[in-house]
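Please go over the structures that come below.
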Structure P
Amino acid sequence: MKEDYFTEDFILEMRERYFRQRKWEKIRPFKRAAVLAIDLQRYFLTPESRAFLPSASRFVPRLMDFYREAEKLGVPIIFTRHFHQNDIMTRWWGGDMPKDDPLSGLLDEFQPFARTVVEKRTYDAFHGTDLEKRLRRLGVETVIVTGVMTHLCCETTAREAFVRGFNVVFPVDGTLTQNGLFHEATLRNLSHGFTVTPLLSEVLEWLSSG
């Protein structure tokens, strides 16, 4: 089920298949944006973890570059940190992800960007958290969803953001999951009814344009 799929060819193919210029034009005027950095934790991004994503070494530097440039543009980045114990997530996945487990911490590479961290206990970063309140306080119109995993927490959060009235940008190269099939399934569905799916580089061009 797991594979190292996150190649340049894959990324460009996904952009070609699922990016819709007409949808992008509808969102572009709404530039009061924030980046959501979903669950960029050691649990998913270090080889010693059972949940390690094989394409992490390709993905992490790309996302770090994006966050670095977004910070320069003054775009807020809100991180989430997931943990669960003795609940439906435990039953579904067959184990806990305790808050005090060292693997539940953010990957060291992302720590410099993590000035704001929202803790969550399920796929949806809005459920049971103050994420929406934080976004409203910042006057955010558009959220840019990045992080892991594409088809679970990132997709669920993107759908919920749309339902709550935010424009949603879901870069094809801004999230990572276990394999290309899961990644593409999310892009196929979200690009139809919820989000626009450009490249990270295109998002930076938009954010930096007058």
Structure Q
Amino acid sequence: MSKLQKSVLIIVAVLLIDQILKFWIKTNMFLGQEFSVFGNWFIIHFVENNGMAFGFEFAGEYGKIFLSLFRIVAVVGIAWYMLKLVKRDDIPMGFIACVALIFSGAVGNIIDSIFYGMIFSDSYGQVASLFPDGGGYASFLHGKVVDMFYFPLFSGHYPSWVPGIGGQEFLFFRPVFNVADSAITVGIFSVILFYWRLFSRLDQENEEGAPESSGTSETND
């Protein structure tokens, strides 16, 4: 199996898992509904957000459009970069897999933003309908990203001597996220931990205009 075929397999697998789970959540749960998977620390909790990964927001209607368009441009750039990488003999499959994870995660959330508002009814106090008669809950590029994984592992209070937040309650881990967010996070952290030297070399080659293929490999898969 070629590097390109492996990359496509990773992308398709992530997108299928991400979208199947999101469709199930949208068509079986209403906003705010939750159930425990494992005790009190692994919970499926249905939320939607207008913004970035892990529920962070990008304010305003125009902010939402800007973020959606930025994501589309970004995934086009990542796809172009990944196609360049798979053609090179000196690039390990592990690094390409990381890029494929980042790409698939970004596409997974873009699908929500582009299409979900048009194909689903809203989930406020009800289970959403697919292709409702009156149309969806939002227009093109205004769909909300579906999140569901919630890991409130432990809680407590900040020590009183901590400036500004002393005595306040904290919860770890508070953000709610999805499969696409996880793919992006795993891909980025894997690059940082295992392929940062290769990433630096690629940047240097781009600056120096080095040839795109080489007969030697700096690192293993």
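Just so it is clear, none of the values below were taken in a lab; they were calculated from the coordinates. All of these numbers come straight from a predicted model, not from anything done at the bench. Cβ atoms are built from the backbone, for glycine too; each structure is taken alone.
With helix-only ellipticity at 222 nm (-39500 (n - 2.57) for each DSSP H run of 4 or more, over all residues; to 500) derived from the coordinates and found to be -11500, which of P, Q does the value describe? The read-out was computed on structure P.
Each of structures P, Q was scored by distance in nm of label points 7 Å out along Cα→Cβ at positions 25 and 169; the highest score is held by Q. Calculating mean projected area of the Cα convex hull in nm² for structures P, Q picks out Q as the one with the greatest value. Structures P, Q were shown, and Cα extents along the principal axes in Å, for residues 49-128 alone at 53, 27, 21 was computed from Q. One of P, Q was used to calculate mean count of other Cβ atoms within 10 Å over residues 145-152, giving 24.6; which? Clearly, the read-out refers to P.
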